[in-house]
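Values quoted throughout were computed directly from the atomic coordinates according to the rules given, and no laboratory measurement underlies them. All figures in this text were calculated on a predicted structure; none of them were measured in a lab.
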Structure I
Amino acid sequence: PTLGGTVGLFSMKGGTGVTSLAVNLAIALTLAHKAGAVLADLALVGGHSALMLGVRPTSSLPKLLSTGEPQFTTEMVQPYLVKHSSGVQLLASLPAFSEAVAPPDRLESLVQCLKSSFDFTVLDLSHLLEPQFSALLPLLDKIVLVLSPDMPSVQSTVIALQGLAQLGVDDQKISLVVNQITPRHSLPLQTIQKVIKRPITLAVPFEPEMIRAVNSGKPLLLASPQTPAASAIGKLADTLFK
């Protein structure tokens, strides 16, 4: 049987590379398991998944959430998805300002629908501890908490871990990933682990090609699969779903 599961990626601090990791993780899962994967960009405003995949969706998450149906079905959601050449299906958010809201019950119904429709569901949650996302926590098999190797991000991660514990999240679900977004002046992993008081699951090394991949709309895993960063993301996919 095909492996499967639902993973949410988030960070309490902006600029840690959550979306680029989510995009490449979805591709890694698709390629490794030859399985169906959906990437849902749950940032209602300013999501960049479509840009990073080099696709131009004609519809978006806010439009889907505004439909009047009480429960989402595969048939309802399908027209809002755009298929990438890798096989990943994307539910994009809007790159522009929107006054759309995401009621917790609507998001919950949507994620349940995606879980039942695809082998792998990857959620780009950005700031997970916002109230509307708390309802999604029980639906996640894995949570990837992304941080950059700097003190503000480490401090935010400590707060996030405390928040997840208070919300009753099983500690075994959580993976910590350090994303090396700059080439130098980074905190050593040992220092980070000492402050956070738990092991780092994986570190993604700095990769200049990642920036080029983001700007060109060609994900790193496809454009430069031999790079150490691409290998690390592949390893993350294997670690999450063995």
Structure II
Amino acid sequence: MPKMRRKRIIRITAIVILLLLITCIAFVYVNDRPGGLADRRMSKAMGMSETMHIPIGKTAEEAIRKFRNNDDSLQIIHQEPVDGGIILFKQKTGQENNSNLQMEYARKIIFGWKWAWGGGYSIGESSQFTSALDYMSIPELSHISTPFPMLFGHILDPAIQRVTVEFEGNEKPVVAEAKLVEVGPESIIWFVSLPSSATIPYEMKGFNDKGELVTHKQIDDPNGMGAMVLGER
């Protein structure tokens, strides 16, 4: 093969590779930019008529803070890496007689991070009973890749040493084990990610250190929240 022809083939190959790379980067930008294709899909999955413009952050925390309008009242108490991104658990401090927890999922993109789903709850202390644990359920979004559905909450009574969530499988109930994390002195959170096949109702169960069932509740709302007491059936 003549030398000039070989150089020409190399140049053409390099140009084709460069054009493919530019095309890929352009598509990723169009998809992930604020108001882009990903935001359109997200908005549609959330039932919104207009497209959200989800900002990009250099870090997951910055991306979430920008999306939540720079709300600095919440403190990060735990970070949990998951496929495609990270989940931040945040709590508003100084709230007496109140249990609150925020879960935010941010996904990693080429240009940084973007908020991709989440929510939180605030439950006041009851004068009629003492809660053993509280919870919130966040469903998955249709056609959006996230680690949801998830349930999470606080362990409020040290008697609770294990939490499970059960749902109906193809042939028999499936048991998902929650992860318990100590986030401060006498402060424990729990969370569990369920497969997309999991459907309502869920059966939440709390066990003591002897493996005995001490609280139990059926969850019928995929967006539900509430509290459970010891001895509840």
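Data for the structure
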{"quantity": "Given -11500 for helix-only ellipticity at 222 nm (-39500 (n - 2.57) for each DSSP H run of 4 or more, over all residues; to 500), calculated: source structure among I, II", "calculated": "I"}
{"quantity": "Given 31, 16, 11 for semi-axes √(5λ) of the Cα gyration tensor in Å, for residues 18-105 alone, calculated: source structure among I, II", "calculated": "II"}
{"quantity": "Comparison of I, II - label where relative contact order in percent (Cα under 8 Å, 6 or more apart) is highest", "calculated": "I"}
{"quantity": "Comparison of I, II - label where mean projected area of the Cα convex hull in nm², for residues 74-169 alone is highest", "calculated": "II"}
{"quantity": "Value 194, calculated as volume of the Cα convex hull per residue in Å³, assigned to which of I, II", "calculated": "II"}
